[in-house]
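Each in structure tokens, the structures are laid out below.
A short reminder: the numbers here are calculations on the coordinates, not readings from a lab. Predicted model only: the values in this text are computed from it and were never measured. Cβ atoms are built from the backbone, for glycine too; each structure is taken alone.
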Structure P
Amino acid sequence: MALVDTGRAIGAVANLLISRLSSVAPVSVGRFEQAPKDGPRLVLFLYESQFDATLRNYPLDEGQPPPLWLVLRFLMTAFDETGDSDSHDALEVLGRGLSALQRNSFLSLANETNPNILAPLADNPEDLKITFDEANSDLLSKLVSGADEKYRYAVGFQVRPVMIASGEPASYSLLVGVDYTTTPATTIAEKGIKLPVIPSMGPTISSIEPSKFEVDSVVTIKGSDLHLSGLSVSLGPIELPVISQTPDQLSFKVDSTIATGDVISPGSHAIAVVMTLETGRRRLSNALVGNLLPTLNSAAIAAGTLVIDPGPPRTAFATIDLDGVLLGKKTDDCFLALYREGETVRLFDTFTDEQTPAPPPPVPPQSAKSLKMVDDDDEVPAGDYLVIYRVNGQQAKRSPVVSLGP
């Protein structure tokens with residue numbers, strides 16, 4: 001999905017509520033003054049929105065502008081077959097509508113198929129939640145104040161947090177400490193960050209060097225009591241053997257065998273030293289955070305996909321094929337930025353995996369991705385671009401050049 005689709009999120013929330021309530025009675029959205037005469041009906045009235053204070057400055061990914069996080073406040077009333085909202089039949093329909101909202105207090109999109117609902121809401125990392133509000137007589141009197149409007153009993157509820165993102169390019173930049181003028185790019189002056197620790201029984205660790213590493217990298221852990229026997233290193237969900245050790249440091253290799261597609265993804269993972277006791281129990285040291293990076297070996301224009309619009313202005317679009325290691329699964333948060341002349345020109349978050357649909361187990365490795373740019377929506381000024389690729393907040397060290405036209 002594209003972040004720009006979140007501009008339709010308010011309407012998508014209304015459609016989602018209609019979908020969840022349609023089993024009770026037909027549902028419409030609007031003010032209450034126009035009483036329907038086509039049978040029992042629920043009516044939703046969006047009367048207020050607020051900005052969610054707890055998420056006001058919360059971005060989707062470091063370097064992106066924070067989206068708007070809204071709280072939508074609704075009133076719901078019901079009408080019977082005659083258009084009366086205060087009859088026994090109308091109140092019965094309203095009660096069944098409240099029961100349906102209570103069952104759907106978490107508005108999951110798991111079984112949703114309507115693209116008008118999925119596209120605006122699927123990029124929201126937070127689950128939409130329904131909570132009920134007080135709808136006292138003062139509130140209803142203020143909202144139903146016109147000469148042609150009638151006071152009607154209604155129940156209030158809110159939906160939060162509704163995300164609306166601007167779709168502006170992120171302020172990503174090339175990594176500090178990497179020389180991109182060499183082939184391949186080389187790491188220069190990257191140092192670990194030392195953290196104080198409190199001594200305890202067994203190994204303790206104080207720093208990881210480097211703190212950002214790729215598959216096949218050798219990583220050094222510094223600390224105390226690292227010379228003990230029976231030590232290994234846990235990296236997130238996996239365990240790796242120690243290849244060398246002294247009392248104040250040990251090393252392990254991020255073996256390429258972990259890049260199987262389903263074992264681990266790039267991102268920030270807890271790193272700890274594991275000591276296996278004689279009883280078979282395992283004692284873990286304190287944990288520090290290590291950042292496993294995706295490896296982007298190459299980015300190339302797929303044959304026959306480059307289209308250049310002579311303009312003016314001169315623009316181009318194409319399909320960009322990525323090759324590497326741990327490029328992310330379908331469920332990972334992947335971003336690709338086209339970078340030129342000191343700024344991000346266009347940001348993408350929708351990719352095609354190397355095999356679609358996914359074959360049966362074993363899961364294919366995260367070694368290939370394709371970005372299909374669409375005319376009008378994704379075209380960029382023709383020229384050469386550096387490809388910046390990030391998975392779960394971690395940026396690949398290599399930023400290869402792709403040429404989108406002369």
Structure Q
Amino acid sequence: MDSVSRKILIVIIVISLAAGFGGGVLFTQRKNLEPAVLKNVINRDVLKPNDVDFSLFWETWNAVQEKYVDRDKIDTQKMVYGAIEGMVNSLGDPYTAFLEPVTTKKFEEEISGSFGGVGMELGVRDGAITVISSLKDTPASKAGIKSGDKILKIDTKSTVDMKIEEAVNMIRGKKGTKVTLTILSGKDTRDVLLTRDIIKVPTVEWKIIESGGTKTAYIEIRSFNQMVDSEFKKAAQEILKSNTNRLILDLRNNPGGLLDSSIELAGWFLDKNQLVVIEEFGNKTRNEFRADGTGALKNYRTVILINGGSASASEILAGALHDDKGIKLIGEKTFGKGSVQEMQKFSDGSSLKVTIAKWLTPSGVSIMEKGIEPDIKVEIPEADYKEQGKIELGNPDKDPQLKKALEELR
């Protein structure tokens with residue numbers, strides 16, 4: 001898989017069943033409420049697998065056309081989309097989804113790093129729509145929404161059995177409009193009214209922390225979007241010029257993003273050709289991705305901060321540096337978003353996002369659902385987050401996980 005195809009984890013693939021269901025379907029209605037008759041079915045058999053019997057699908061389609069009471073309101077394109085969506089949902093994978101054209105466009109906007117919404121990354125845990133992380137300085141984070149919170153309702157609609165893409169589509173919207181989320185945080189339920197804004201996905205910030213007579217470079221990576229490679233390079237070059245050999249890499253509340261970028265950043269810490277991550281496919285074949293950087297930061301004494309908001313590309317980077325170099329992980333278990341999605345875009349603007357592989361750390365440990373456990377566990381109690389001013393991530397005086405990292409480096 002080359003670099004271009006791995007960008008945003010989207011690779012063109014062929015989905016055979018989609019064409020079988022796809023194509024325009026025309027029908028007419030007879031007078032006197034006689035059954036509707038299909039005039040023409042386009043591409044009815046194109047790419048249809050030989051060992052799959054589609055007769056039930058077409059029998060059901062025809063029955064709807066003949067018997068549905070409001071036949072003049074039938075939207076055949078919507079029926080086709082619904083059939084494909086139902087087929088995909090039957091897989092039971094929350095990260096595999098059929099996206100209609102409007103949702104596809106919004107997904108592409110999110111990947112580009114700027115979009116209208118409230119600043120949350122969502123996943124599924126225990127069957128519920130769950131916050132992976134809320135991005136810093138966004139409406140969600142300012143309202144106190146954090147990793148692990150469950151979204152029970154969006155406005156008045158329950159999220160039970162809702163796909164992530166539908167939830168994202170409902171939460172996103174034009175700047176200045178509002179959305180109400182019913183949030184379950186621990187055992188407490190509350191309604192949160194959020195005003196949507198243009199979300200500029202943040203990437204990299206760094207600073208020198210002086211503590212206990214030593215200086216430590218602290219670099220926070222907030223997202224693996226299209227800007228992270230260049231911004232991390234700039235920060236790393238400045239750190240290399242500073243008078244410290246200690247480094248804290250903060251991946252907390254980083255929901256991930258680009259696979260290429262996690263490999264690129266690993267190259268700053270690893271020797272050339274060291275294993276970063278393994279893709280394992282359904283047939284047990286594997287792809288190995290290896291570091292191709294300078295290893296310029298490999299001699300820095302480094303620890304990594306993680307928590308339940310660290311997911312996807314964050315878990316890949318943390319797992320690689322932990323397995324390859326024994327770099328200690330401090331904080332809380334990661335989210336466990338360890339699967340690979342590829343995307344097929346269709347001619348009408350719709351698309352299919354499908355899970356095609358799982359990620360394994362260099363030692364062969366699956367990230368999916370299990371997450372990565374820290375070497376040194378430091379939990380921040382729920383009550384501390386609720387106490388105004390007690391917790392401030394990145395501030396050694398108000399961040400027990402960062403404080404522990406500084407102690408470990410000393």
- line: Working back from -3000 (helix-only ellipticity at 222 nm (-39500 (n - 2.57) for each DSSP H run of 4 or more, over all residues; to 500), computed), options P, Q, answer is structure P
- prompt: Comparing distance in nm of label points 7 Å out along Cα→Cβ at positions 230 and 262 across P, Q, which is largest?
  reply: P
message: If semi-axes √(5λ) of the Cα gyration tensor in Å, for residues 254-341 alone is calculated from each of P, Q, which structure is the one that comes out at 43, 14, 9?
response: P
query: For distance in nm of label points 7 Å out along Cα→Cβ at positions 206 and 382, which of P, Q scores largest?
result: P
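When you work out distance in nm of label points 7 Å out along Cα→Cβ at positions 166 and 390 for each of the structures P, Q, which one comes out largest?
Comparing P, Q by distance in nm of label points 7 Å out along Cα→Cβ at positions 166 and 390, the maximum is at Q.
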query: Computing Cα extents along the principal axes in Å gives 90, 47, 30 for which of P, Q?
result: Q
